[in-house]
Structures are given as structure tokens and as C-alpha cells.
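Once you scroll down, you'll see the structures, which are given as C-alpha cells.
Here, each number is a calculation from the coordinates, and none is a lab measurement. Quantities reported herein were computed from a predicted structural model and do not represent experimental measurements. Cβ atoms are built from the backbone, for glycine too; each structure is taken alone.
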Structure P
Amino acid sequence: MADFSKLSKAIVDGDEDIAVELTQKALNENIEAKQILDKGLIPGIEKVGELFGAGEYFLPELLVSGEAMSRAIEVLEPFLTKSGIPAKGKIAMGTVQGDVHNIGKDIVIMMLKGRGWDVTDLGVDVDPETFCSVVRDGDYQILGLSSLLTMTMPDTVKTIEALKAAGLRDKIKIMVGGAPTTQEWADKIGADGYAKNASEVAKLAATLIGKA
């Protein structure tokens, strides 16, 4: 029988090989992909988030744990898709112009996918015009704007202003996040939601589209 605590520990330890091995072993035992995700992988990455928030983990640990999670999800993804469970909603997410940091965004995306969301990663250093095009041409319900540097926070504002100017602001819910951001700032710039850590994002997204 699969030991989910060992799988969670592999994510916390950032041990890619063990995470992949245990994920594959659980699949071989005919355990549902969603169960492996919910009981093994998600608790592991949530623990990583807690350790980071408490100052016990730093960026290097975050990176290796994130990579272990990514590798394990790659193994699971075909089985999650095959299960035919409808996505909770569609989200596009990117790091704003001038900011090339992706670790926080990538962990948030993993958490959202793990909770059943269809997420498109727009990458880093995304300019307002690109965000506008994505909202205009896609059928997304939520746009996530990540800013990991204080100096790029104004670019989040520029993106929201560009959406307003293009007549697209009412088409999408906007959630913001990143190390220097706060709820007060999110309210001030007119964002629809803010999450202080990755584990809160899925709940926020569900609330924004009335699926909480």
C-alpha cells in the first residue's frame, strides 16, 4: 500500500527521484491519481510553503522542492486528464513586466492544478499588452498577476489600467500576489483578490468565481 507520508516527505526534502518513484509506485497499485495528489503531493508542497513562511526554508529549498513536485505531477498528469474530472475553472497567470522571477508563480500554478484548475502559464516579464491579448482572446475567468520585486509592483497597476483602457477589466477577475504585495495594496489598486501564500490561492480562486 502506498505510503503518502513518504511521498510528502520526498517533496519536503526536494528528492525528485524518490518523489517520482513513489508516485509511479502508487499508480502501479491502481491508486487514483487525484488521491495521490491530495494525500501525498499537496500536503508536501503545503508543508514547504509553511516552512518558507516561517523562515525555516529559503529560496534554494523552495526551488528543489518545487522541482520534485513538478516531476511528480508530470507522472500524474496523463492520469488526471484521463479521469475526465471537469476543471473547476480557467486561469491565466504570469509574472509582470520587468520581473523575471518564476518560483512563486510556479508553485502557485502547481497548487492550482493539483486542486483541479486549468492553468495557463504565461511566463515571466509579461507586458500589459500581452495580458490584454490573453484576456481578449481566451475564455479565462481569472488572471493572476505575480510580482516578486517591489520595483515591479507598479507594473501590476499598469496591467490593470491597460485592461481598463481596452474595455476588458470587467471580463476577468484579477488576483495578485508575490513577496512584497499585501491585501491593503491589492485593495488600493482594484484587484479582486490577494493571497499571501500558495496554499490560499485555490480557495481564493474558488471564491472569486463563486465555487467556494
Structure Q
Amino acid sequence: MLKNLLPKTTDFFCLFEKHIEYVVNASGALNDLLSGKKDISDVAIYAKTQEKIADKIVHTCCEELHKTFITPIDRSDIYDLIKKMDDIIDSIYAAISKIQIYKVTSFRKESIQISNLCCHAVSAVSKILPELRDLKNTDNIKVLCITIHDLESQGDEAIKDAVGKLFEEDDTKEILKWNEIFRKLEKALDRCDDVANIVEKIIIEAK
């Protein structure tokens, strides 16, 4: 009887950790595509599946926020965190979709470099999330946040150089195609950086 009277609690950290698994999968699929290991048709189907499952986790998280009386961290932080994480996979899938729609078959070396940075940033996010369960020792979280900020900065420079080289060329269609793809990759890195910013805010609030 007492158990039924207690406020409902949800393991939001588990939802974060499950969601990031699918982001990692999607970023890895993008890397496999750009490095020539996998075909676009297979990668597009796979990434879409990962993105749909991730969306369901976001929906569950938001529903649980409405039902849960006590949350381990601020409610707005939970919402912002899961939404920014979902933006990462949305951006990765958008980049893959552009490649498929535009029938891109030859990949620029800059795209592989930027995709690698994105993979590393996503990996760092995946390492941060379990650490949020215990905020007594935040040193490792801080290091990972700095790593993500650094990767995002490297990505900004790489994209700036890539777009600069792109606009030196004469093929208008290629310029338009790759400019859009680069912008989607840039957004994915930006959203990883946003996640790091939210995590840093959570650390400050926990003190």
C-alpha cells in the first residue's frame, strides 16, 4: 500500500543512455558511408531506423516528465538535454538523406574529416551521460565537456575551409549539394556542443 502512495520516479539517465546508443550508431553509419565501407541505400535505411527509435525515447522522456513528481536534475535540463541529443541524430540523418537525394557517389575528403570529428564528439557525449548519475566527482565530466568544445571548434575550422574550397570550384550543382551536407554536419557538431553546455550548467546547479 505504501509503495502505491510514493511519488513515481523515472530513470531519466537510463533514457539518456539508451538514446545516445542510437546517435552513436547513426554517426558510425555516416562514417562508414563516407569512407566507402557501406552503400547509401543500406545506410539510409539503417539511419532512419535509429532516428525513429531515438524519437520514441524522446517521446517517452517527455511523457515521463509530465508524470514524474521528483526528478534527479532540473526538469528543464532533462528536457533540453534529450532534445539537443535528438537534434544530433536528426542532423546526422539529414546529412545522410541529402547524400541520398542528391545521388552523391564521390565523397570529398573534408566530409570524412568532419564526420570523424562528429563521431568523436558523439562518443564523448555517450561517455558523459553515465557520469551524470553521480555528480560528486565531476572532473571527468569537465574533461569530456572540454573535449567536445574542442572538437566543435575543430569542426568549425574544417567546415570553413571545406566551404571555402567548395566555392572556388565552377560546378554550381556540386557547390549547392555539398554546402547543404556540410551545414548538416556542422549542426550535428553544434548540438554536441550544446549538450556539453547543458551538462556544465547541471554541474554548476548541483554544487
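Given a value of 1.18 for Cα Rg over 2.2 N^0.38 Å, for residues 61-140 alone, point me to the structure among P, Q it was derived from.
Among P, Q, the structure yielding 1.18 for Cα Rg over 2.2 N^0.38 Å, for residues 61-140 alone is P.
Out of P, Q, which has the highest value for distance in nm of label points 7 Å out along Cα→Cβ at positions 149 and 181?
Max of distance in nm of label points 7 Å out along Cα→Cβ at positions 149 and 181: Q.
Using relative contact order in percent (Cα under 8 Å, 6 or more apart), single out the structure from P, Q with the greatest value.
Largest value of relative contact order in percent (Cα under 8 Å, 6 or more apart): Q.
Separate question: Of the structures labelled P, Q, which one yields -28500 when helix-only ellipticity at 222 nm (-39500 (n - 2.57) for each DSSP H run of 4 or more, over all residues; to 500) is computed from its coordinates?
The structure behind it is Q.
From P, Q, which structure was FRET efficiency 1/(1 + (r/R0)^6) of positions 37 and 77 (r between Cβ atoms, R0 = 41 Å, to 0.05) = 1.00 calculated on?
P
So, one more: When you work out Cα Rg over 2.2 N^0.38 Å for each of the structures P, Q, which one comes out largest?
Answer by largest value of Cα Rg over 2.2 N^0.38 Å: Q.
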